[in-house]
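Below you'll find the structures, each written out as structure tokens.
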Structure I
Amino acid sequence: MRTMIIAGNWKMYKDVAETRDLITALKAAVPSVPAGVESIICPPFTSLALAGELLKGSAFQLGGQNMSQHDEGAYTGEVSGKMLKAVGCDAVILGHSERRQYYGETNELVNLKARKALALGLRPIICVGETLEEREKDITAQVITTQVKGVLSGLTPQDMAKVVIAYEPVWAIGTGKVASPAQAQEVHQLIRKQVAGQYDWALAEKLTIQYGGSVKPDNAAEILAQNDVDGALVGGACLKADSFAAIIKAARP
């Protein structure tokens, strides 16, 4: 049985004081996660050190929202995987659609970051997804398979045992729209088949594939019940303890 992973991407929300308040509330709302479920929270960089301290001994793991492909150097404004590890991060989100859209990140760059994360012992949550225009042109399958091929290029089967893929239909992020459970299942199944083609079915069957696209307490259970949906990458709904807790509780394998 695949591990269900519920990750909360705080994006550019919550300062240090707000981080303390939210994590305190989360620990009270979720003293433990269901068996077979893991939960990761990904605050802004400025809150990671505090979050790492507050989360010690809790039900939650800590993740970054992005990282550099470099270990160190004259890269103003960048944060390395070594720095994430030093503040207690277990995971990192890579290639989020907003990074691709606003900062020009490519499959090749995401692949470099994934390789670096794996080398440092960070679990990469690698994002793929199509835009509304691409879906309307009926090229979702082409877009997704190209992205999966690119971001996983050169990763070994041993690497893949640590990788998480997050499918985020770009048209459903922050819009209030959400892919139907059937739509989510269709693309998740496509991703698993693509990974099987690049590796093998045994590996693909073990791969955790999250859904990310306006997941909320009222739709989480139905989405997470799909055969190939193994968790969620949650945006807005993770910014309140009660709604994020409800999504975690819906993730019973």
Structure II
Amino acid sequence: MEIRDRNGMTETEFLQQYDPDRYEKPAVTVDMLIFTVNPEKDYSLELLMIERGGHPYLGKWAIPGGFVEMDESLEQAAARELKEETDLSDIYMEQLFTFGDVGRDPRMRVISVAYMALVPKEKLHPVAGDDAAKVRWFTVETAEDGSLTLLADGMTLTEADIAFDHEKVIKTALQRLKNKVEYTDVAFELAGEEFTLTQLQSIYEAILGRELHKPNFRRSIADRVEKTGEKETKSSNRPSCLYRKKGGEWEHRF
């Protein structure tokens, strides 16, 4: 038996007469931040960006994203938009934050749910598509005052060059990354199955955005790594010992 409200109406009766246009509806979008570290550029932290091929912000750079369809979940929308704009797929992304400042999109009231991932560079081969004119990796740099700069092939993007409020989204993601590298194994996953301690430290430094004291760093990870018995052969310098993570499995999946 259905419960009746103060007006004597059951839920079925209420839904039958409910006007869905009673409230103005905001649009919902998803934005995806795909980070990596580039071993060919001193393990610099890089972020995937697209150049917008249409209004608004035509010609400006943004993180990949788009509108959520009525028949899909947020996760499905994030995977679909990433595939359509960059041709990347099968990437595990975790939800970062919901951004809903009034006026963040000049078209209408838009609430965006951001997702992020940190993936080894060799697994990523982006290609621009849909409304993305170009897709490019940008090296991420942050100044002491917190300002953000993105660098790629002679191109420098300041916060004013980034579409929408995506500089805020990127800064939020960077803070999450810094926190995450402190309590998860994400840096080890980027380093691969075998690595030198210098390589591992470079990855930590790229994500944290600061230099680490070598002896202190090595003490902090000493109980989490073990020697493989092999030495690195690619470097022209004195061969360094190769290490692996103890146990061989990650405690956390990014």
Structure III
Amino acid sequence: MQRKVTEEESKAIRLDILVEVDQFCRKNGLTYFLAFGTLLGAIRHKGYIPWDDDTDIMMPREDLEIFKQKFKSKKYKYSDIDTEYGYEYPFPRITCNATYNKKGLVAKYYGINIDLYPIDGLPKTDQEIKKFFDKYRSLLKSRLFLIKVRNKLVRLFPIKNIPFIRILTKRCVKHIQKYQRNNSTKNMVIDVCRVYSKSIFDGAVDVEFEGKKFLAPIGWDEFLRTRYGDYMELPPENQRHPYHVGNYFWK
């Protein structure tokens, strides 16, 4: 029986991925930022939020496309809907080659990972933005329904996937790439359809995370307030639990 990846091992792997991505991006002149709970952890805890179980970064679409083509690593790989058949998310991940995610009877998907969210543009008017998000939510809802069906089926039958999940995910990706960031007055990071000011991403600053330095958007305070409100206030104790779940194992 393969050994399950422990929580501490997962944190160590994700930190190492961050270090490798940071070094690659700085060397190649690419922009990335810590995002969401990882950025919040850097500002509030100087590292991982104690009860958080994933790691997020974000990258302007134009830099992401270069990263996708050029990033090479012995330990980690870039994964998205184009590179892995069973991939099911409308954003990429950087995954650990030595681990895998066990689902169902036979499926073995991507391993321990960090999420890589693209920063894209939005339409210029509030009405157009609403239509844009309404369409995206509709695509996500259909995709999520099929994923739930798939997750039930793979526990009963020796299959890896069902039709149309890949098609719907590709439609999600195509939809969020519709507007060029440089021609937009506002930006979006795929995050339950929130709108972020373009100026947030106009530069980068170093922030501390687990004793190392990584990049945050120059408008990190506005980003976190847009996402979390009063982000320095800890949530109630009954809400301090991991959000994601996964059965990760060493190969």
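None of the figures in this text is laboratory data; all of them are computed from the coordinates on show. Predicted model only: the values in this text are computed from it and were never measured. Cβ atoms are built from the backbone, for glycine too; each structure is taken alone.
Matching task: 0.05 is the computed value of FRET efficiency 1/(1 + (r/R0)^6) of positions 21 and 205 (r between Cβ atoms, R0 = 35 Å, to 0.05). Pick the structure from I, II, III. Working through the options, I get structure II. Comparing distance in nm of label points 7 Å out along Cα→Cβ at positions 13 and 29 across I, II, III, which is largest? If we compare distance in nm of label points 7 Å out along Cα→Cβ at positions 13 and 29 over I, II, III, the biggest value is for II.
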